[in-house]
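These are the structures, in structure tokens.
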Structure I
């Protein structure tokens, strides 16, 4: 499995060279497994495009178009790296992450220098929002028994 992740890391670097907005590429799944054992490998790209990352409608429109364009560009790379399964490439979206779209298991394959992994950042933001809810809540006072 480590050999296959190394191959995917090399592919991710090549993918990042195709679009300067890509700051991270990660693989995701619902269970830990060798990605080459599947028919499809799902890679997610964190882009420096706040509209695609935050707005589900923009994601569904512009993000889908970006995915289709990138699919054509990465096919020769997939073949050059000797990867059998189809590569499914999609941009990252915070709404989808909050809905659990990216599964519980992921591995960062490429991270541009100076950037933090997007899933780590998203999880930290969610934890801060949840903590703020608790801090803003008024304490419940029980009646004093007489």
Structure II
């Protein structure tokens, strides 16, 4: 199965949802699935884009068999309301165009962070004609335990 993981946070971010999504994606690859991830440039927990990723609008890389498609996000160290809206809006806008590059998924796994990503995810569902599964972090922990077994 070809799985598109839509999560603003992913490896190499060390805490939060990133390690959970990374482990889930790599576990799916280990089970024989094709996995590509659409994510923001790494920025958490410092809320600054990591040095190796600065100055780029888009980049692609592979880590442990997972194709990662990253996009620019407007991130600011101050986690205020306006900066959070800018972060979510920039991820929703830039990630959509990047998600169109690559193979057609059979399913989209989406985390609701940021919530504005519901817009591109809904558009991708219509374009690709595939189901969308909302992954909540608390649900992922039990799913990851099953993958480990």
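Laboratory data are not the source of any read-out in this text; all were calculated from the coordinates shown. Remember, it's a predicted structure, so these values are computed and weren't measured experimentally. Cβ atoms are built from the backbone, for glycine too; each structure is taken alone.
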| remark: With FRET efficiency 1/(1 + (r/R0)^6) of positions 44 and 124 (r between Cβ atoms, R0 = 25 Å, to 0.05) computed for every candidate in I, II, 0.60 is reproduced by structure II
| message | Matching task: 3.1 is the computed value of distance in nm of label points 7 Å out along Cα→Cβ at positions 60 and 108. Pick the structure from I, II. | response | I
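Where does the value 0.95 come from, among I, II, when FRET efficiency 1/(1 + (r/R0)^6) of positions 4 and 92 (r between Cβ atoms, R0 = 25 Å, to 0.05) is the thing being computed?
On the way: I: 0.65; II: 0.95.
Label of the source structure: II.
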| remark: Working back from 8.2 (mean projected area of the Cα convex hull in nm², computed), options I, II, answer is structure II
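Supply the structure label, taken from I, II, corresponding to Rg/Rh (Cα atoms, Kirkwood Rh), for residues 52-99 alone with the calculated value 1.03. Display every interim value, and only then the final one.
Values: I: 1.08; II: 1.03.
Clearly, the read-out refers to II.
Comparing relative contact order in percent (Cα under 8 Å, 6 or more apart) across I, II, which structure shows the greatest value? Working shown, then result.
Values: I: 32; II: 25.
Ranking I, II on relative contact order in percent (Cα under 8 Å, 6 or more apart), first place is I.
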